[in-house]
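Pasting the structures in now, so scroll down.
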Structure P
Amino acid sequence: MSDKKGITYFLSGGGTGGHIYPVISVLERILKDDETEKVYYIGNPKNLEAEILKQFPSVKFLPVNFQGMPRKFGFKFIKWLCHLEISLWRALYYTFKYKPDVVFTTGGYVSAPIAFSTLLTKVPLMIHDCDAQPGLVSKTVAPFAKIVSVAFEDSVNLLDSKNIHFNGNPVREAFLKVNKEEALKELNFTPSKKTVLVMGGSQGAKTINSAVVSIAKALVEEKNVQLIFQTGKKNFEEVVSELKKVFPKFEENKNLIVRPYFDNMFIPLSAADVVISRAGSVSLSEICLSNSPSILIPYPHAAQDHQRKNAKKMVEKGAALYLEDDDCKGENLDNLLEELLLSEERLAEMSQAASKLAKRDGAERILEQLKSIVRK
């Protein structure tokens, strides 16, 4: 190592929670490690990562205004290439100024400039791909990364690397510290009732929201189910408006919690007997860590159809039921919920299957591997 006191890290990953939270999980461990000197996070200042990083005042945020690649050739694509070149120069500037000993990214377009810059600067690079179907950036940079980490075991054969590790998705420390009893108490819910969590990701999911709005009243009043409904920040006001039409007094019902988003997602997940969710890889990792049976409705327009592939891996392992977005209607969702909630044996089997898929030490393993390639 150099004559510095400790290790200087560059971290990057952004755009969606699926690329951000795995980095945050590793960041939590890095900040507690005695060998850490400085940590810098490279991301888009207009994206979610900039907001999340405010929780870590000791980490300096380095902005890169870079967006996803257009799918068609044209003026937008040429403009994107110009932005890529500008962002690459900015990444090189950051590298020469702050002198990182190692770079860690989770793929996605935001991390592309700093990942590509390591080719020119010879700074060791480790990447982590979160999905069953690796993304374009991961495929491109995997051959020159010192270490490649994957969340799904089958992905080991889909990336060109001589040093690849199946670590699972790293998860935030809070998910390892709360139990169901504590979570129900935090939500003022009753342990004797079944609890269902609906989550469409940080941005929400209109298809899922509409289906849940149509069955919410029957679930919480007639079936006495406790329902936690995360609508997504963009869709919250619309959902509340629609709920008031079909369930005018929903705010008075103690079985129902409607929120745009949970910063402490580990609480509702730990409380849930069944989770209704999209199939982003980080959501699935957190669902498994909470031992929760799930009904998965993959986002049909996800890049390389990765959500559908993620969901089908969960179904194959017996941890989830599957519903296509086009079939996500109130009646279909209600039927699947009833199928699960009326069978304690089925719930127990799926919970056990989810638990077997959980990787509880992913962040620790990644940090250990990351430190093994630090520039000497």
Structure Q
Amino acid sequence: MKKIPAWIIILIVIALLIGSKFLFFSKKEEKMGVAGKNKNSMPIAVNYYVLDPIALSNDIFTTGKIGALNQIEIMPEVSGKVTAIYFKEGETVTKGSALIKLNDADLQAQLLKSKTQSKLSEQKLDRLKKLMAVNGISQEELDIQENELNAYKADQAYITAQLAKTNITAPFTGVIGLKNISEGSFVNSTTAIASLIQVTPLYVEFSVPEKYISLFKKGISVKFSNDNVDGAKTYSATIYAIEPRIDETTKTIKARAMYNGNMTFYPGSFVKVFVNLSETKNTLMVPTQAVIPTLKGQKVIVSKNGIATDVFVTIGVRTDDKIQVLEGLSIGDTVVTTGLLSIRKESKLKLLKAGN
């Protein structure tokens, strides 16, 4: 019997190995393909929420502070020694009432001197006018004398204005605070004598998120309380001014509400503020967990005939568990609320439980 060459045997073995490999992997891929197809065809069990229009109550709870419409630190305009103090600490003073008197002896002397010079200049001017009538002097001499008299009158006006600054009066009606000086003290334009605060009416200053800007208007009534306990007494104020810009850092808009009540509040104290804006009817709300943030914006997954569909939405006001949808959805849409990470585009869905 003729012996088979070794190289032929080697070729036969290699051919058998290659054939078995293709046979094995083709069957495996076929099985995986069938398994994947079955897996993709299986519906994903999810919970859902059907959109139904509701009335949204826009209630805002925030913090604010009490402020005075007018408050200043009383400071003199000129330097000098305090010769009289006419107010008592903590009392109410009316607008225009005298508060402080500074020494004005030097200014009084300057005013007297200027008045004397002015009188002499006026008498001289009268004599020159008589000479001018008979052509005894030139027009230039008469003009020089008139200018001299006007200069003396200007000096008097300046000195009188300086004298007025030595009498410090109340610019508005309010309560004066604790004094920082005594009679005989020397003060200048940087010396804080006392504070003057208008205690009625007061305002409540607070901020709300910019998403409420369309509902935020003058004339809206707000409630506030300076007590941290539940059931604390609240007081009413009315919005009279709104800042015409959005704070770039906090994305809020600031407002002030006027309080005209009899309760005494201290400017600078913090309060809790409650604002009840107008109710929005026929609002579409979806559960918070249904909204998915993406690079292109916010989206939700909607079930249409059992197939998952991505829908981009414009959102509005948030509550504790829901988000307002302004654009993108309609009444009756079925929004998926669970299993969102497992769902792909056009996945089959099995709806299990409806949410509230």
Structure R
Amino acid sequence: MGGHDALGRRAFMVGAGAAVLAGGAVSPAEAGVVDGPLPDFHPALKARLNFPLAWGTSPVRDFGSWRRAARAKVEAHLLVDREDGTPYAPQFTDADQGDGYTGELVTLSLTRHERVRAALLTPDGPGPFPAVLLLHDHGAKFDIGKEKLVRPWYDDTRLVSAQAWADKYFSGRFVGDELARRGYVVLCADALGWGDRGPLTYDQQQALASNFFNLGSSLAGLMAREDARAAGFLAGLDRVDAHRVAALGFSMGAYRAWQTAALTDVVAATAAVCWMTGLKEMMVPGNNTLRGQSSYYMLHPGLPRFLDFPDVASIAAPRPMLFFDGGLDPLFPADGVRAAHDKLRAVWRSRHAEERLHLKTWPDLGHVFVDRMQEEAFTWLDAVL
């Protein structure tokens, strides 16, 4: 019994970060996990991230060929099949007349597995209209999803929660309603875990994501596929001018917006507010991404071996893209934003299309999309669509 106990103690010591020496002796070792937690050798892993498929680094010199190769690489890492043959089969309900537009709820199949309810706003008038696919943020707030951006006329309880969210991040405005008043058809759906498809709790995210991996699939990949499908549905509506469809989002919604533009040419322009950085600059002690949890919605395993975040966004070049960042945003270090902007600028410049890329850091603002940012983004959309 004593021998088994000694073996158990030795196994515990090795598992806790000890080293086994010659003859079986055990000696304390350097810390295996540091800062957040990161492996203590994370600088070596980070140094190996040279993003060999990025435009300008890749040996492919024809831009069209590069776009196809880069998009294929992203798609391979989504771990979720495309749904090109699945009918949307939309059902429209709960119409409501707003100020210059009509709101509807539409239930549709974004995948073969699940029906999703979305808010759809249509301006008054004959159309066809330009359109915006709105993509909601994360915010660790799961009781509302689409309601963060579209006023929930259909649910008074969600309206209270949504108005508080709009007050906190959007100067009290519902971004979707503002766009509809300006003449845009607006579509906004819940991502898995939010609103009608939740509510998830913060500490359930890693379990949900790992269960997707165990099922041979991916939570982040599902969101990417659904967003691209939603863009296709919006472009296919008779009321929409299919050549004038934009994607717009704040925070995680910004990530979703530029990712959607990378995955489908349906998106003619993109406005991404408060989500763009270089990966290596973001992977630093204290950054929110090191906590896991919400990161799983934006994590495609293995993709950083080939492409950085701005490299993925650049697949959409030279289509018009807007990136706003807050100079006081604690989630995205300034050096990461600069590195990403430099990469983006180089790609659009290589296409002789730098005027189509609108990069701006608001030095006095944090992680928000307030009214003055909205007005500039909306005016930009008016000009490019």
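Read the figures in this text as sums done on the coordinates, not as results from a lab. No experiment lies behind these values; they were computed from the predicted model shown. Cβ atoms are built from the backbone, for glycine too; each structure is taken alone.
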message = Quick check for you: by distance in nm of label points 7 Å out along Cα→Cβ at positions 52 and 132, which of P, Q, R is greatest?
response = Q
ask   = Given that FRET efficiency 1/(1 + (r/R0)^6) of positions 44 and 292 (r between Cβ atoms, R0 = 25 Å, to 0.05), derived from a single structure, equals 0.75, which label among P, Q, R identifies that structure?
value = R
